[in-house]
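Student: Please go over the structures that come below.
Every number in this text was worked out from the coordinates using simple rules, so none of it is lab data. Note that the coordinates shown come from a computational prediction; the quantities given were computed from them, not determined experimentally. Cβ atoms are built from the backbone, for glycine too; each structure is taken alone.
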Structure P
Amino acid sequence: MSNIKRAGRLALAYDVLLQGIKACPPEILSPALKEFWVPNYKTKLLYKLKDSEAFSRLEKLLNLGADLIELVKENPELSIHPDIQLLRRFLNEQAIFNDERKVWLAKDDKAIAASSLQSAYDTEATYRKKAGKNHVGYVINLAETCAEDNTVQIITHYQLEPNSTSDVEMIQKVLPELRYP
């Protein structure tokens, strides 16, 4: 299971970094960042590795992400690009800067907040452990008419929230609206 988690985190790092790279003109990219355009680079980087290499690959991607952020720092248009902002968010959530070594180091899995980025393509999806199971994405709460004298029971309200929102929070937020005379 830890291998799957690590591979998922590595794939997320790759996807976030690739989006940032695609947002930039190729001429500003370093040779290490240009490697992402090489065919089968993703396969080599993510899938052809030993378990012992996963963490170091993650840190390699984190540091490449930091390099890209540094490259665009002087370009306001690129610096505020949503894909660069996403890369910056990912780096801040997933890593800490080691001043002594001048590198970004991956945080321990337990040090990453449930509200941290879970998908490069859906930035609001969250993580939650509920009833002993891991859940990524969203949670939905539905309300329906539940009166015996109704011939038809229909959904009258729905709530879609980040997965880290508790059921209690959701019902407390909407209950005043659901009370019917």
Structure Q
Amino acid sequence: MTILLMGHPNVGKSAVFNRLTGANITESNYPGTTVDFTESYTFIGGKEAKIIDVPGTFSTEPKDEAEKVAMEILKEHEDAIVVAVLDATKVERGLYLALEIMEKNYPVVIALNMWDDAVKQNISIDVDRLEEILGVPVVPTVAISGEGISNLANKITEASRIDAEKLEKRIENLQNEI
């Protein structure tokens, strides 16, 4: 099993990676570039899993070298589960990327990271409703403290693909909710 941690820069992907793997890391440059990515192995749901901390990207349409590498890693791992790490204080920004990845038919789990910051800023997110609309597991996390990480690991095994028609309908429903 391969798990890709994807999201915008500075949303805590590396902190989630460190919590999931125990920080037993291998850092590498992507071939032909100076862009780093990190990978390690751990056990998820009783199975060995390779976890890759993918360089930050805002979209599946790359605009710089790091985003190109992120998309190459995604393409090279067609059977991967993607954990879309979103900043819980800016969910709408991160959802765009998560939806793009779902459109490419990857199973996705959403980690609403920096949940503590969202609470401090009185940002209210109905996690159950978001999960219902998107059709994928959604887990609040605070990676720096470890809060929600074991729940995230459990939910990774529940990730599934959503067909394009269902996804389109879910996106329409989400737009109606906003």
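Student: Of the structures P, Q, report the one carrying the highest value of relative contact order in percent (Cα under 8 Å, 6 or more apart).
Tutor: Q
Student: Between P, Q, which one scores greatest on distance in nm of label points 7 Å out along Cα→Cβ at positions 65 and 161? Don't skip to the answer; put the middle values down first.
Tutor: Values: P: 2.7; Q: 3.4.
Largest value of distance in nm of label points 7 Å out along Cα→Cβ at positions 65 and 161: Q.
Student: Sticking with this structure for a sec: State the single structure among P, Q that was used to calculate Rg and Dmax of the Cα atoms in Å, giving 21.2, 71. Show your work: numbers first, answer last.
Tutor: Values: P: 21.2, 71; Q: 15.2, 44.
Only one of P, Q returns 21.2, 71 for Rg and Dmax of the Cα atoms in Å, namely P.
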